[in-house]
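Several structures are given next for inspection.
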Structure P
Amino acid sequence: MANQLPRPTPFLLISPYFPPMGISGAKRALHLVRHLPQHGYLPLVLAGNPALEPADPDLAHAIPRDAVVQYNFSGIVRPALNRTQRSPGAVKTSTNPKSRLHFPPSWRYLTPFDRYLWDVPAAVRAGLSMIDRYGAKAIHVSADPWSGLVAGWYLHRRTGLPLVADLRDPWSMHQAKMALRPRGSQQLLRQVEETIFETASAVILNTQSCRDAYVNAFRGRIGADRFYAVHNAFDPSLFEPTPAQLADVFTVLYFGRFRQFVGPTSLLSGFAAFVQELKLTPNQARLRIVGESETNVAEAIVAAGLTAFADITPAVPFRQSLGVLQNAHVLTLVIEDECQLQIPGKLFDYLAAQRPILAISSNREANEILRHTSAGWSVSPHDPAAITRTLVRLYGDPRVRTHPYPLDHAVADQYSAHQQANKIATILNAVLNSPTARPKSRGLNL
């Protein structure tokens, strides 16, 4: 037919995290699978065995029926590893923490790699099969897990296809995590990262500040034009439709988990001072925390004197989360000093909920997004009085008592999954059309 559209260009998308895994890292790849075909690209997903991670079966229904997905990033030892590594009694919901090994928290920093490293040989075999079967034109890795980058590097070496490294979080540039690593682990991490980046035709970071940090770190070794910034995104079509209904009581919501580098102290102290200043009762204001945490939030709530005001509720499947977000008057997030180069994915889902956002944040880029979209306010985690003042102001703002909250939709749409896919497609266009799309590789010594 004369008007028939050209077939999308296939490319291998390596994403060890993918639905039905119910962790936040699975969403970026899902967004690309849902939206990149509209921009001329067909992702061929090579995903990890979902048995290891907490599951969100409902999220699997969001995978398009015609999507090509193989869960073969999994070696022959994976079943045995699953039995030893799975956290017992994990609640299978999308906001649960990643499954944790039974080791002290610092154990994870002894090596620059992760438990998926065992699966790299099988992933390379599976990737070669998919490339041969579907005629993939490029290799795109969504990391972490960082082992996906190692598999992508080996596949590039075997096939000559251009490699795109897409990092949802900084690797060597997360200074707080690097400080927890032994010196040998730091050196090996930097060596592996540099080798992969030198090989890649494009390196994508999920904030502009992270992109700039890597450009400066590799100045004189890797050109700045190889680094890109593409933010995380929200996809309204992922959520199940639900009537927006505000709670009867003024509700401040934190959605997700507190963990290392993301603590509850500043939020709890600010909220406690807020209810004290206005002399509010538990029937007038509530703090709601949705999801499990790696820290003992219940003890912190008691210490802050908020036992009567705070609720900790179980995590909910992601597709059902919009109604939970829209039930709150104010949505909160915490970004502490150690996280200057990344922005929590929840910020973008908060934009989809169209509720005012209070960011307790040291992250200037996240704060600028709030200002630019008119979606909320940011205050320093080191200024509890400012947190209290902002909550007092929001409590008295009549706009907060109505839905939707008036944000700038045209600006907020820049952070939609459709626009994210458009940016990724532009990068893939540049990679595939560049005569230098295949930089010379050097050895990777593991």
Structure Q
Amino acid sequence: MERLSRLTKQFFQTSKSRVAITAIGASFIAVTTSVSTFASEANASYQLDWTFSTSTVASDLHKPWGIAALNDDLFLITERDGKVRLWDNKNNTMSPADETFTDFVFESGQGGMLDVLAHPNFAENNLVYLTYSAGHRLKNATRLSTAEVVLQKDNNGKVTSFSLKNKRDIFTAQPFKAATYHFAGRLVFMPDGTLVFGVGDGYTHMDKAQTLDNHFGKVIRINDDGSVPADNPYVEMAKKDETIKPEIYSYGHRNPQGMYYDASRSVLFSNEHGPKGGDEINIIKPELNYGWPKITYGIDYSGSEITPHSALPEMQQPLVNWTPSIAPSSMLVYEGDLFPALKGKLVNTSLKFQEIRVVELKDKAKAAKKPVQQDYAKGPWQPANQWTFFKDQGERLRDIVETASGQLLIVTDSGKLIRLDKA
């Protein structure tokens, strides 16, 4: 497979800053807002010119990892030490942290509280799902639990605080391990109501990503109560061989931290950390083998070879290969109208390069204007232009979510919550 260039389009940025004073309760919070204009290089085939504003609306979070919408205005934010915060995007307020999970979360290395996601019927059942590392240094695993959100409001209906109640564990990756790296954990609900998420290879257990008797290096699919869907690809095998894990949806993954279901394309996208090089975007399909560690475009951090192969039969090639690595941490497909330049594109956050990497996809069948042979995993989709923005913030970008109005909310490793809005 021909390697994709790390960046196919360069962009130039000019920016200016202003300070907006936002009233919150009896105090005032100064929110620094930057207005940025991006214009593409001269290119007759691809032109881009757009403007947006950025506001740092919070800066005291403790290693935030995940952010998820409860409704149009309220967002839960996880912190690595097990605390969960509630952000009111309408009133610009952050509720005191809930500490329900702090006694259950093992924070070490890359572990801790990870992602959060509201149930599709949250308005009726108040349920949220949270992934985290559980156990201790010598025996730990990725765990998924549910909890109910209880909101406390004042006489005007404004949320003043919240709590998490009725914690229930519904999945724990097997077996436990001693390493404190590669937990994955990003959560996505599918249209059929099932829940999918990645479990990393555990770093020291990479070879187990190729076998079905464990959860290392897998994408997991379960029902919303933790039970196994009857149509999972390995259910029948598991009935004949009790060592097979029926929760497995796909395998051969390293550490897939970004995941998003694109309803417009009916596609489950994932981005994944490679080693030194070989970061990927994949389209996830059931029963497929995505190759790690038998194939990769990366090498070990020491510089040594992990495998001589970048391709093997019956193993999937990535939709996008990033070499050098960008360290992708989360992703979405932008669906709003606030930023037309992002509409329908894959928006990926980068830890290493501290930027947002945008990937434009094209339908090769539509482009050819005639039937073309399609790859089962990728369908008609192939990457076109790639470009970056947001690099001026100098922040390791951990997670990103789109609001109902089309704004983007981003949490950073340094503890910030940043809002992108129309300029």
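Summary table below
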| item | result |
| --- | --- |
| Structure responsible for 15.8, with mean count of other Cβ atoms within 10 Å over residues 158-165 calculated and labels P, Q on offer | Q |
| For -500 (helix-only ellipticity at 222 nm (-39500 (n - 2.57) for each DSSP H run of 4 or more, over all residues; to 500), calculated) the corresponding structure among P, Q | Q |
| Ranking P, Q by mean count of other Cβ atoms within 10 Å over residues 62-69, the structure that comes out highest | Q |
| Highest-scoring label, criterion being FRET efficiency 1/(1 + (r/R0)^6) of positions 166 and 286 (r between Cβ atoms, R0 = 35 Å, to 0.05), among P, Q | Q |
| Structure from which 0.55 was derived, FRET efficiency 1/(1 + (r/R0)^6) of positions 182 and 238 (r between Cβ atoms, R0 = 41 Å, to 0.05), options P, Q | P |
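Every number in this text was worked out from the coordinates using simple rules, so none of it is lab data. Owing to the predicted nature of the structure, the values given are computational and were not obtained by experimental measurement. Cβ atoms are built from the backbone, for glycine too; each structure is taken alone.
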